[in-house]
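Just so you know, all these numbers are worked out from the coordinates, no wet-lab data involved. Since the structure is predicted, the reported quantities are computational estimates derived from the model, not experimental observations. Cβ atoms are built from the backbone, for glycine too; each structure is taken alone.
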Structure 1
């Protein structure tokens, strides 16, 4: 059964680039079908950047057109909650190669479709929301190796004797009244509770989790964790991804942790971080400052950054690094230091004369960025960046920088 008829689809395609607000005003008294068509145009416009193009994470790949981009959406929330095409392709790369996978929380179906695009993969996707199943069926009707089932996936798994290479699950992170939840045990389903059931039907399980979760606590809760990925996209940590294997008994010291973005990846264990030597350095004008990305800040391999990239930390808790060399591949931002100014009243008073405008930030500093901006009396600017920082010896400095 088709979700929308051909006339509906033609109308959407004709107006897909029109201004949605103008369309709504023009068709305020139109039929429910036209109002739904306008909503579909709105969803598609919002989804364009998220689903139409994808890029391999970890660096080294060009952006390409997405072959499994959904065209029809049940709600605006379904667009928001679905994986982007880039992240879905990363999920597919994690499980590849495989013959069979069960997606227990299909949702809009982007992850299932990405995995079904792998050579030789047979994907069974289960979703308890019948409306989501209808839309996924419409979006992916041409993917023959993707089977969609409208059911409670936990009950379905309890009744079946089927075995899979992998199970993928993205538990719902909203409670019964729509509030966000983060703890594994508060999500639906509770992955820790049903983990033994999943591992009787698959040797490997991939779990998508909230980026708010503590990594060590997640490893302890899920017990069989082979690897935790911290997935960053467009400057934000999007998710934790736990690879669980039946034959692994995990502990937080030896479990592999990988921070990954579209441009780089960084893998380590807590044991390696504990064994790494501390290395500190004083900043100087003309040198380079390196600011770790959000995924690296979440992963916390702070001593290993010094070891692997030959940089010096400013302070154990400042988490900024300096080097006289221009280093490619550092997982974060790079700035050129223009001046290093003591945080003292005589320098603060004349700061605005030399730097009347700058973006202001602080790291391990005795006041907030807003308070520092007020003291310096500078206007907002993206050209110059000033960071209030604390150095290893305890002194506070203002670093004036320009982004490379």
Structure 2
């Protein structure tokens, strides 16, 4: 018997961000296209740039510009819901997969004959960007009860979503994020031996907790004069970070090859050449799902120094020996790097732990190489080939009772 391809729609509020959610939707769109007809949709797809774009998939739009105020956002939801209902019917959508709260709300309220899936990308509890959703917890319970399946990107987040929204355990499962790795570059593409480089990749926003890194960098500069911190990404915190760097007398540049700079902002660029020329990946986030940037860094052979932030994504990736603990006070060495306390600008103890751990790695090339080698091996566990079949099984299982 020959079955027609299912039509799958991926919904995200915006394609314009360069964050992990948009990248994951891009990667998911690529692999699902191997088996299904894939449509990718945002609230205003034709009025915004696409940071990541699958040219082989059909792009759809809810034709609803992103509103700034809460009131205008609330007024815009009926239009979004009506438009998505129309698109689902027109394109005979079988499965709609939504990402982030706004898209989840629209997906749930436009549900027709299609099966609907939500992807939980990061912790809600303790996430500054999720304060409103926590206040509307009862609404969240009702919205997520309408979904056929909810996918969390790690096991800790699976438990959080199940408990927070009082969901049946059978409805929630976790599937690790995944990545299609580029061909390996030249690992000899490092900066000159006397120049050391720390690197971070991600949107420059509050949850990434980058300000403490500047304080740590300033302290480390007393020991490593030719040390740089490179921040890859854009975001609303850039100006405040530049201001903080000025207060610390750090030299700031937007030019990657500026050897006299202490802090370099590259903007949104291909991270792999920069990662391959760096020494240590530093990741002080306050909250994460399962951050693909860690996996990307590991694939280039970089050791990782990461906070043990909610909901434990770094803990999962680094395979720590002790339980996930956002309140940890000491560094824990793993096979791939170190799991750390979440640093705060006014927490001298945590800053000291970070400073000492980074210093240890910068001084010990043999340890850096060993941890980096292990990290590259670990990164392969998040390859497309290992994860994509879990997505195929999840989608196909929604229709098994219909066969």
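Looking at structures 1, 2, which one was mean projected area of the Cα convex hull in nm², for residues 220-315 alone calculated from, given that it came out as 7.1?
On the way: 1: 7.1; 2: 6.6.
Derived from 1, not from the others.
Comparing 1, 2, where is percent of Cα pairs over 17 Å apart, for residues 140-203 alone highest? Write out the running numbers ahead of the final one.
On the way: 1: 52; 2: 61.
When percent of Cα pairs over 17 Å apart, for residues 140-203 alone is calculated for 1, 2, structure 2 comes out on top.
Have a look at 1, 2 and say which one yields 0.90 for FRET efficiency 1/(1 + (r/R0)^6) of positions 268 and 372 (r between Cβ atoms, R0 = 35 Å, to 0.05), as calculated. The value was obtained from structure 2. Taking -9500 as the value of helix-only ellipticity at 222 nm (-39500 (n - 2.57) for each DSSP H run of 4 or more, over all residues; to 500) derived from one of the structures shown (1, 2), identify that structure. Value -9500 for helix-only ellipticity at 222 nm (-39500 (n - 2.57) for each DSSP H run of 4 or more, over all residues; to 500) corresponds to 1 out of 1, 2. Match the computed value 38, 22, 21 of semi-axes √(5λ) of the Cα gyration tensor in Å to one of the structures 1, 2, and report its label. This value belongs to structure 2.
If relative contact order in percent (Cα under 8 Å, 6 or more apart) comes out at 13 when worked out from the coordinates, which of 1, 2 was used? For relative contact order in percent (Cα under 8 Å, 6 or more apart), the value 13 is produced by structure 2.
Using mean count of other Cβ atoms within 10 Å over residues 12-19, single out the structure from 1, 2 with the greatest value. Sorting by mean count of other Cβ atoms within 10 Å over residues 12-19 in descending order puts 2 first. For which of the structures 1, 2 does the calculation of distance in nm of label points 7 Å out along Cα→Cβ at positions 236 and 332 return 3.3? Value 3.3 for distance in nm of label points 7 Å out along Cα→Cβ at positions 236 and 332 corresponds to 2 out of 1, 2.
If mean count of other Cβ atoms within 10 Å over residues 44-51 comes out at 17.9 when worked out from the coordinates, which of 1, 2 was used? Before the final figure, lay out the partial values.
Working: 1: 17.9; 2: 14.6.
Source structure for this number: 1.
Given a computed value of 2, 9, 19, 22, 21, 16, 9, 2, 0 for P(r) over Cα pairs in 5 Å bins from 0, in percent, for residues 180-339 alone, which structure among 1, 2 does it belong to? Derived from the structure labelled 2. Out of 1, 2, which one gives 60 for percent of Cα pairs over 17 Å apart, for residues 244-363 alone as computed from the coordinates? Of the structures listed, the value fits 2.
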